[in-house]
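*Asks:* Listed below are the structures to be examined.
Each reported figure results from applying straightforward, stated rules to the coordinates on display, with no laboratory input. Because the structure is a prediction, the values reported are computed rather than measured. Cβ atoms are built from the backbone, for glycine too; each structure is taken alone.
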Structure P
């Protein structure tokens, strides 16, 4: 087995190990090992291979890792009630701020609703959820085609 085969195997193992960490650390080393395998293929000395591995690792950590961490790994997945923010629902009981009443249907459940802009939103109107505090959804009426 040639030296470049070993670098390829090490690189692929490190990239596979990234599944566990999800911090883009092992991938940087794995990509550096794959880059080093190219140099090893052309029969460079082992010292030069190690130098190539170190330099490419550092460059990947400095340039690529921050971009990947920011763009791919920092996406927040909305769960629970936060997943409903920005979704559209129908009013099942007229929302009236003056008497503190009103409900919307979210999935198979009825949720207490309060309006952010209008004082009254009629039953059957379509609303969009802007925020949720506790078990109360704060909504805004969606204007229909007539401009209501």
Structure Q
């Protein structure tokens, strides 16, 4: 994926991402969203949550690090939303239950600021970089 879009197109981008990923067998499926402040990572996460049928209001988990939501999607029961911005060391992931979270089947884990925890992310994650120029956003899928 490599697309230019505006905020009004975010639901379409989210729909395309959900359609393009397949649930990992026996463990969490990871979508990593990388981009500067204001690039649209949380806005896209909210749209992904809506595509998954999440009924709660999705907010940035900057201060609590991770939030969990039930979905109505046929492939994912749980949406886990993690903001790694405040993570300073991979050792901080242990108390958050990182290893257990990775082993949760039917969970879609969205990680904002994945570059902060690169060493803890599996190679088969779905990595997207979002950049912005005024009202336009550019999303591209790539390796971290």
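*Asks:* Taking distance in nm of label points 7 Å out along Cα→Cβ at positions 57 and 81 from the coordinates of each of P, Q, which one would give 1.1? Write out the running numbers ahead of the final one.
*Replies:* Numbers: P: 4.8; Q: 1.1.
This figure was derived from Q.
*Asks:* Which structure, out of P, Q, was helix-only ellipticity at 222 nm (-39500 (n - 2.57) for each DSSP H run of 4 or more, over all residues; to 500) calculated from, if the result is -12000? Walk me through the numbers before you get to the answer.
*Replies:* Details: P: -12000; Q: -5500.
Attributed to the structure labelled P.
*Asks:* If you work out relative contact order in percent (Cα under 8 Å, 6 or more apart) for P, Q, which one comes out largest?
*Replies:* Numbers: P: 15; Q: 36.
That would be structure Q.
*Asks:* Rg and Dmax of the Cα atoms in Å was computed and gave 27.9, 82; which structure, P, Q, did it come from?
*Replies:* That value comes from structure P.
*Asks:* Upon calculation of mean count of other Cβ atoms within 10 Å over residues 65-72 from the atomic coordinates, which of the structures P, Q produces 15.9?
*Replies:* That value comes from structure Q.
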